Structure I
Amino acid sequence: YDTAADWGLALTRGDGVSMRGDARINAALLPLVEKAKAGAQLIALVGDAYAGEAASGARERLRSAEQARAAEREAEHAAVEAADVKAIDKIRENSDAYSDYGDGTRALMLMARVFGAAHDDKPALSYVIRARAYAVLGDADRAHADADRGVADAPTDVLTWVNRADVRLMLGERDGALADALKAIEVDAKSPYGYLIAAEIYDEMGNGDAAEDYYKKLYAVEPKAVARIPDSYLEKIDARAYKERKKEEKKAREAEEEQKKESGM
């Protein structure tokens, strides 16, 4: 309340006090104050407290601080609504990165900004990105709901299938993840993500031939993805690239050992 009068405190006949409109508080307060005959004293204390706040300016400072916080929240909300497509893309990208690092809480906080914006030209992608955040937090129901919504809204966008595959993989649903990865390849054969997920899943399942086949397709579509191909498969797919990797690894080890010697470790 802003003033002492707003409390609606009134003396009772037993020198107690009642508070206007609050039966719950009156039931606890009235017997105690009447027993102590302190009704007038309590009302005076409340009045003195407000008078002291007025003299010191404490209440006015509190009110100003509350108004400033409200204005700040309103400005943040307006900024989110006014965010352009480029800004939304960046926020969504940052949310995805937080999910990669296992911080689903921060990922969801960023996606709340995306869903509060007026300009999101990729709403289906937003759903599957938020689904990843829910999956990180172990919220399977919300993760499934968002991932399914994203795929349903944009079935021709390879990223909806790829992200749902990742969501299913995080939730331990390997068969569903594999099906989505293969669907992603069907939707866009030039995108490397479906091949990578399929290869990794087949490898986990112990199906080396299928894993090698999809790693080979991944390499053909995106040669820069060579770093994602394990040694055992790369040696068969591209012996030259495998030898170069081993050569670089050896040089790195030797450099590390030399550095240790120089530092006396």
Structure II
Amino acid sequence: MSEKRTHADYLQKAAMYDLLAQFYKYSNPGLHMHFYLKHYKNMNKAMDMMRTHSQTYQEEAKIRVLHTSHDASNVDIYINGKRMIRDLPFKNVSTDIPLRAGKYHIDIYPAGNMVDSVLNKKITMEPGKSYTLATIDHVKKMRLLMFENLPQVPANEAKVRFIHLSPDTQPLDIAVKDRDIVFPNLTYKQATEYLALTPMTVDLEVREAGSETIILPIPQLQFRANESCTIVFVGLTKDKPEFQIISIKD
């Protein structure tokens, strides 16, 4: 099969799954999301083929830092010895920082105190990519996780993923309220794949994996056209601060 025909085949499959998703949009939200995910994956394959043969080359990468270490104070983040983020509180995310692709040394200190670092880590960023660095765990055992962001969204669609960063919380099922599970068995430190869907407002619920026990209802969650978002579970289920979500626009 020729390259051009393969590209067209992915587009044809994407169109077919889009029709199925639209058919189930109101009658079965679970099937709607199922077929929209297939639509999105085929669109991504088609776009990846176009990018592979493109002559453009982006040298710049971007990072942002999310503070989810529940018992840590506000922090300062240094990149290669230079303070780039100042006084970042728990549950907050920094703005995107553009950097040339390559290797960097990250140091995290309590805000205003450059004597004793709470974390240091080396990272590598690839050209043209965007990343979220997340501080996790107790301050005395703080770690840094790196997640790649995919902010591109097909025209007039929305996109979402979930990240589990609550250290004392069991694996989670994310479901449409009283309906099917969308993302099963999401474990600590894990991120889901992105899910593409039509813009909508929907009631979700977070359950203990494999059960009907609801840990957290998420009512009236809005997914807006042409926006990609990351929803992060933070806090604690057995202590304070309480288990909750952070919604971040990619």
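Just so you know, all these numbers are worked out from the coordinates, no wet-lab data involved. Keep in mind it's a predicted model, so treat the numbers as computed, not measured. Cβ atoms are built from the backbone, for glycine too; each structure is taken alone.
I, II: which one has P(r) over Cα pairs in 5 Å bins from 0, in percent, as calculated, at 1, 6, 12, 15, 16, 15, 13, 11, 7, 3, 1, 0, 0? For P(r) over Cα pairs in 5 Å bins from 0, in percent, the value 1, 6, 12, 15, 16, 15, 13, 11, 7, 3, 1, 0, 0 is produced by structure II.
When helix-only ellipticity at 222 nm (-39500 (n - 2.57) for each DSSP H run of 4 or more, over all residues; to 500) is computed for each of I, II, the one that comes out at -6500 is II. Across the set I, II, relative contact order in percent (Cα under 8 Å, 6 or more apart) reaches its highest value in structure II. Please state which of the structures I, II yields 35, 16, 7 when semi-axes √(5λ) of the Cα gyration tensor in Å, for residues 41-96 alone is computed from it. Source structure for this number: II. Calculated for structures I, II, distance in nm of label points 7 Å out along Cα→Cβ at positions 9 and 129 is largest in I.
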